[in-house]
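Next come the structures, one after another.
Please treat every number below as a calculation from the coordinates, not as lab data. These figures come from a predicted structure and were not determined experimentally.
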Structure I
Amino acid sequence: MKPCIKTEEGFACVNQLVRTAWDKKHPYLYRSALNYYAACKAADMSFVELFNDIEKFIDNKMSRWKFTLRLKRGMQDTSEPGGLYKDQVYLEGAVTVL
């Protein structure tokens with residue numbers, strides 16, 4: 001991924017951080033960190049395994065379904081490990097910017 005994309009997405013992530021900083025349930029870079037974690041796990045897990053794994057972070061089944069679907073989008077066989085790892089750049093960029 002180009003360095004400029006990482007920086008741009010980092011600024012976007014930090015901008016969102018300002019709006020959600022007061023949310024006591026999911027403060028700061030929670031969503032970006034969860035995207036990063038799930039993208040790493042998707043490399044070794046099927047859709048079902050990933051869906052079950054992130055239950056410890058997302059209680060709501062529909063939200064968890066959408067989250068997992070986002071990571072596995074574009075795959076023809078979601079029972080295979082892998083996924084779209086673009087979401088990792090948000091956390092990397094935010095850490096770089098901060």
Structure II
Amino acid sequence: MKLSVVMPVYNAGKTLERAMVSILAQDFGDFEFNVIDDASTDDSVEIIRRFARQDSRVKPVFHRKNAGVSAALNEGLAVAAAPYVARMDADDESLPGRFH
């Protein structure tokens with residue numbers, strides 16, 4: 001694996017699915033997708049779990065208490081296994097060639 005994608009999530013249920021689909025549909029597929037849920041209270045956890053069941057590149061981490069975006073990003077970096085890291089927000093969409 002050449003790339004770790006790190007995405008912090010907090011109550012992003014309205015945009016999360018589109019964000020995750022846009023990463024998983026990349027032309028370059030040799031990556032892990034570390035999705036750090038920071039104790040969401042909406043349907044974000046269910047969305048993340050569904051994607052993790054469907055695609056083994058999705059590596060979810062679930063916080064029990066909200067720690068903030070910086071803590072979520074730091075945890076995502078700590079679990080990153082690849083030499084390169086890309087950051088993604090849960091309300092963004094990436095074009096298919098982003099990782100070229």
Structure III
Amino acid sequence: MPEPIACTLGPGDQDRRVEQWRELLAQATTREPVPGGLRFSLPAGLAGTAADLAAAEQRCCPFFSFTLVLADGGLQLTVVAPPEAGPLLTLLTDDPGATVSS
């Protein structure tokens with residue numbers, strides 16, 4: 001059974017979480033579409049912050065999938081969501097062009 005597309009955070013907490021994501025992703029050196037989401041290249045020193053934020057997001061929005069890869073001195077963060085969660089992906093990534101495709 002798929003996870004419902006709903007966040008369990010209250011409005012104030014949602015605003016703070018979105019701001020945390022935007023602060024993190026503003027440090028990305030690249031962003032590229034991947035099937036179902038987006039991939040960001042970040043400095044390796046942000047791995048702990050990215051992991052903590054992804055884990056917190058999973059608790060309130062379990063329909064998101066996060067993959068972190070440390071390689072070649074950098075970090076790649078991939079965020080994937082079902083198509084119906086496209087507006088939430090756009091909200092988190094502050095990318096009006098973000099789309100969720102299969």
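With helix-only ellipticity at 222 nm (-39500 (n - 2.57) for each DSSP H run of 4 or more, over all residues; to 500) coming out at -19000, pick the structure among I, II, III it was computed from. Let's see the in-between values first.
Values: I: -19000; II: -9000; III: -11500.
Among I, II, III, the structure yielding -19000 for helix-only ellipticity at 222 nm (-39500 (n - 2.57) for each DSSP H run of 4 or more, over all residues; to 500) is I.
Starting from the value 47: which structure in I, II, III was relative contact order in percent (Cα under 8 Å, 6 or more apart) calculated from?
Working: I: 44; II: 47; III: 30.
Considering all the candidates, the number was obtained from II.
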